[in-house]
Structure P
Amino acid sequence: MIEGYVNAYLDRRMNALIEEWQLATSHDLEDFEGRVTALSDDIERIRSAEDEIGTKLASLEAKAARLEGMIR
């Protein structure tokens, strides 16, 4: 009897409980590996862009220093 009541309660409240407790569902986990791979790829692209930006910034700073030296 109590088991039936608990099961009925859980059936009625399952969506709210999942949201409230921030539980993962099987749907959330279906493509988890793919999403992690995509994030890893994004991280690598960002790191590469940071390196490229750093190189360009160093070049611009060197040019600015040379121009500044020409002005003085």
Structure Q
Amino acid sequence: MAERAPGLRLHSRAMLVQRAHGELAGLISEWWGKQDLTVIELVGILLQETQAIHKYALRAERHPDDPDRKADEE
């Protein structure tokens, strides 16, 4: 077996994710600058969107053949 060189090895998607994170942060900052929202209101909006994404991802994980079923359903 060939030895690996020492040092940090990044996953092939690490830079893609880092770039996407930066882009999303910029878009949020630009959008927020146009709104009359407090930090807490912004965080509430972001949490609601995150919860929606999580809900459907969990449904698809638990019921891959029927993702319309709720995650808590048997």
Fill in the blank from the handout: The value 2.47 for Cα Rg over 2.2 N^0.38 Å, derived from one of P, Q, belongs to structure P
Practice task
Given a value of -21500 for helix-only ellipticity at 222 nm (-39500 (n - 2.57) for each DSSP H run of 4 or more, over all residues; to 500), point me to the structure among P, Q it was derived from.
Solution key: Q
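Throughout, read-outs are computed from the coordinates displayed, never taken from laboratory work. Fair warning: this is a prediction, and the values are worked out from it, not measured in the lab.
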